[in-house]
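*Asks:* Have a look at these structures, which come just after this line.
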Structure I
Amino acid sequence: MVELTGNIWDYWGKAIIVVTTNGSLTRDGRAILGRGVARQALEYCPDLAYRLGMLLKAHGNHVTDLGNNLASFPVEETAWSLPDMQLIVRSALELRQLADSKGWRQVVVPRPGCGGGGLQWQDVEPLLSKYFDDRFLVITAAQ
């Protein structure tokens, strides 16, 4: 795992960009992409809420390949719950397995649960380091 500072969207088209997500849907079946990288992703893929919503309905709140060089990474069960450390661990394992099966060479991940979710990086980092090798770039937004 490599830690860096910058803009995650500078990697658009060059690597897989991970979008931290939750398992909530609107009444019309769209995923709720409320803040952070998830909200930003809508600028790049306006249909993302519908695509992720269909995947959530079909497979539940799990890591998925969203197409367009994006992958989901659940950190919360619902849009209104706090980040769940056990869910972050499961998502890290699932992301590693997906990267292995797809042959992804570079995956850029925001610090899961550490932005709007309020978790501390020193608590999350040891969980991720068990699963992420040097293909995984964990990025912190430049101030």
Structure II
Amino acid sequence: MSILDLYLDMLNKDNEILVEFALGGLCNLCLDKINKDYILEADRVTAVVNCLSSSNEETVLSAVTTLMYLITPQSQQQITALPVVECMQRFSLSANRRLRNLATVFLEDYCTPLRVEEARNRTGHTAVGIPLPKE
């Protein structure tokens, strides 16, 4: 088992501190092409996306950053899926400046204007139930 496997396995734990530090580790490691490819091949993007609903601010910030680092031409469709874009739109309205700025960068740099508009107009609002992290 590699350190990546350990970190990826920790994302599904109930212990918020373990999740926070595991995601922080993944965030630091996923800039390496080999690590990025491994994470994407293992199809663990969903586990990172699920961390967007954490009540821990640092976990959410690491999740957003990790998603940005994991975007490739092949993974962009999955990472900028409508529920994620809706969530980023909510985060871009946050009173928390770090979260607001990071979400704005995600929307502006990684999402097409059409995708952002599509998420704005979506009636399902799947991201509405995702709480903003504690400030």
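*Asks:* Using the calculated result 1.2 for distance in nm of label points 7 Å out along Cα→Cβ at positions 22 and 118, pick out the matching structure from I, II.
*Replies:* Value 1.2 for distance in nm of label points 7 Å out along Cα→Cβ at positions 22 and 118 corresponds to I out of I, II.
*Asks:* Tell me which of I, II gives 24 when you compute relative contact order in percent (Cα under 8 Å, 6 or more apart).
*Replies:* Source structure: II.
*Asks:* Looking at structures I, II, which one was helix-only ellipticity at 222 nm (-39500 (n - 2.57) for each DSSP H run of 4 or more, over all residues; to 500) calculated from, given that it came out as -19000?
*Replies:* The read-out was computed on structure II.
*Asks:* Also: The value 11.7, 32 for Rg and Dmax of the Cα atoms in Å, for residues 30-101 alone was derived from one model only; which of I, II is it?
*Replies:* I
*Asks:* Next up: Tell me which of I, II gives 19.6 when you compute mean count of other Cβ atoms within 10 Å over residues 54-61.
*Replies:* II
Read-outs: derived from the displayed coordinates by stated rules, not from any lab. Remember, predicted model here, so these are calculated numbers, not experimental data. Cβ atoms are built from the backbone, for glycine too; each structure is taken alone.
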